[in-house]
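Several structures are given next for inspection.
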Structure 1
Amino acid sequence: METLAIHGGPKVKTTPFGTGRRFDYAEVQQLIEALDQNTLFYWYGKKVKEFTRKFADMYGRKHCVAASSGTGGIHVALGTLGVTEGDEVIVSPVTDMGSIIGILYQNAIPVFADIDPYTYNIDAASIESKITDKTKAIQVVHLAGNAADMDAIMDVAQRHNLRVVEDCAQSYECFYKGRRAGAIGDIGCFSTNDYKHISTGDGGMIIMDDYALYEKAHRFADKNYNRLSADIRVGIEYIAPNYRMSELQGAVAIAQLDKLEWICARRHEYGERITRGIGGICGIIPRKVIEGGKSSFYDYLFRFDEKEAGVSKADFCKAVCAEGVYLGGYGRTCVYEYGLFKNRVGYEGTHAPFDSKYYGREIVYETGLCPEAEKVVETICACSVKEFYTDQDIDDIVNAIQKVARYYNM
């Protein structure tokens, strides 16, 4: 039996993980061109317009609107679809607050549906069980590069006349039965935050086919100014935020977009290799990708069954880390466990929007609300998958997990 590194044995991983330059002269050239325009405002410059056109074409959608962040993009999508005070939006509890902020800013109520225990994405049957006369939209989070079951979700939405927003912040070039996630619902939302597959520091975009939605989204991201009209201030009848993307972000985005397919293909290849390498280990349950789908592996996630493995998740992860390969928990809890939901305080010092007279009912967020989601976040293990890793890095990840598993007779 090999001696684990945590017990003084040799490490599996003895070389640094591969790295590379995310930004190079392609971004520099685009930035120079943006500066040479003598304007950095998206409406007068060309870079944001070029980027949104290229992104819409890539996803086979007619229209794209840029935003200053992925969070802002989701807010724009919800405002575009008419989500407003007293409405409910059904969403996954396993996500970032960026998925939720836009719901609350529209003075609507987040309703959390449970998730599928194998894909970790929102479950269609749970969505249907949460629908009320207040439900306006379903917000699908395609978590960590893996697509939700969109056929079932779209069926529920169509039968109940609900709009569907796809949150693809972590899921570029993620496919569901041959279709790109983000190009199936009414509006798809993306992020170019620095942690995402491609980065402009911060930024976001939303895509759609319907021109009326495009026109409204364009306005909602820009203080309700109608720049598509001869008089931009005509028809300002309600508030809208300022989520405009600058020409500098747009310039970097153009160069980053040219690298996206390579980035996602590399991560897909590496993620699939890890699955093949650890899939037969007792106690490790690799994440399910729906048949006909393709994951772009924002992170590599799997569930750990302590009873089957015969060792705690914490001890297993600690032993793998000692081998030179980081493995840990997912670092998330269900969103409804946060204080703002437990105490129903959306805006500091108030109970808004939860006590809105237009809502007219009480909602309770408590532990046990989504039992499958709570089990998943408790049992998830996560490791990084980066496009700059080498083949040896992936072999080392697999070998480290296998070595520790052998020690515990998993």
Structure 2
Amino acid sequence: MNKKKVAIIGAGLSGLITAKLLSKDKYDITIFEKESMPGGRMRTIIKDKWQLDLGFQVLLTGYPYLKKYADLSSLNVLNLEPGATIFGENKTSKLGDPGRNLSFLFPTLFSFAGTLKDKFLVFKLNMFVKKRSIDELFALENKTTLEFLDDFGFSDQIIGNFFRPFYSGIFLEDELRTSSRMFLFIFKMFSEGDAVIPKGGIGELCSNLANGIDDINIEFNTVVTSIENNTVRYNNSEKAFDIIINTNPTFNNSSRTQWKSCHVFYFEHEGEPIIQGPMIGLIAQKNKLINNIFYAHLSQTDKPSDKALLSLTVVNDQNLSIDALKEKVYNEASSLIKKRLDFVEHYSIPKSLPDLSVPKNDIELDINSTIHIGDYVLNGSQNAACKIAEIVAQKLNS
């Protein structure tokens, strides 16, 4: 039996899961990856022995397709606390889920982040998403997250102190204009699972996947310049394939996907962290560049120094130049941490997350010689990246 030759453009989550699921009896598979490692947007870079994720990212164990196709049990992970430390104007408090960690009960009840009514509404929202399937949530009226929160009855107080900084860090936009379908889906995933970070960095997930797929060829450091007429052109070479599976929207002429960007800064400092334990810090102060902070030394395989490693995320760079951005971020961080900070690294990530006004949870793929997949054809999530891989693999294997 002659195997059909398949090219997969991109060794990110969608490309790797697709390769894992395709029948090795039917297909001869080559993955083209421009970087020197797998992962795509989920990469971990080593600098000065620190493991630096390309943007602050977590794995949500509630994602059904991530659980189905990525062996999370093989990872040594750090479990994040089900709550956040909120930095307001001259005051700090905690807000969390007492049902998952009882120690959050009194801090949450007395937190300045919201009113008692708000905290009851959080419980009500929890019940709302638990009673509905993911498909049902994606079938609800499509409005902005901010409109949904207003309609549900939440006050400006909790929207400004919690929902805006927390979900801005997830949606990578600070106006909460992201679809309420996406908000409810993510809220459900947080309520039904844990947020974890691999001790080897977020890139360990895709590295494990790549290492565990037999009988495929991954061409690293290979830049694909075009795909057309069943031909992949790359590194001044070209090769014909029976099927091309493309995860890069650059080569999808029918896609008009817009992208959200972000910046992540890493700093070291001596002394104790200002957040105790594996918990995200939310900056609820107005007109600040920094959206959230996390102590990334907690998720290192081996801590290379006695210093704390701080990750800072910026979702709106206010159109500042890189130099002006670095200076302002440093000044904000110094004022918050109140310690001397030593710069480690800065990553500007122009295509961090697809900007989708109407996210979907399913799609009928057009199966032909070139197939376009990726989270951007469904919704911007690790779950979507795995689900679209299943959809195309089932079609091709049938």
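Have a look at 1, 2 and say which one yields 22.4 for mean count of other Cβ atoms within 10 Å over residues 103-110, as calculated. Intermediate values should be presented prior to the final figure.
Working: 1: 22.4; 2: 14.2.
Traced to structure 1.
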Fill in the blank from the handout: If distance in nm of label points 7 Å out along Cα→Cβ at positions 111 and 255 is calculated for 1, 2, the one returning 4.7 is structure 1
Problem - At a computed 0.00 (FRET efficiency 1/(1 + (r/R0)^6) of positions 7 and 287 (r between Cβ atoms, R0 = 25 Å, to 0.05)), which of 1, 2 - result: 2
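Work out the source of -10500 here, i.e. which of 1, 2 gives that when helix-only ellipticity at 222 nm (-39500 (n - 2.57) for each DSSP H run of 4 or more, over all residues; to 500) is computed. Please report the intermediate quantities before stating the final value.
Details: 1: -10500; 2: -8000.
That value comes from structure 1.
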Fill in the blank from the handout: Computing relative contact order in percent (Cα under 8 Å, 6 or more apart) for each of 1, 2, the value 26 comes from structure 2
Exercise for the section: Could you figure out which one of 1, 2 the value 76, 55, 41 for Cα extents along the principal axes in Å was computed from? Expected result: 1
Exercise for the section: Work out the source of 14.2 here, i.e. which of 1, 2 gives that when mean count of other Cβ atoms within 10 Å over residues 71-78 is computed. Expected result: 2
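With FRET efficiency 1/(1 + (r/R0)^6) of positions 127 and 191 (r between Cβ atoms, R0 = 25 Å, to 0.05) derived from the coordinates and found to be 0.60, which of 1, 2 does the value describe?
Numbers: 1: 0.60; 2: 1.00.
The correct label is 1.
The numbers here are math on the coordinates, done by the rules we state, and not lab data. As the structure is a computational prediction, the values presented were derived from the model and not from experiment. Cβ atoms are built from the backbone, for glycine too; each structure is taken alone.
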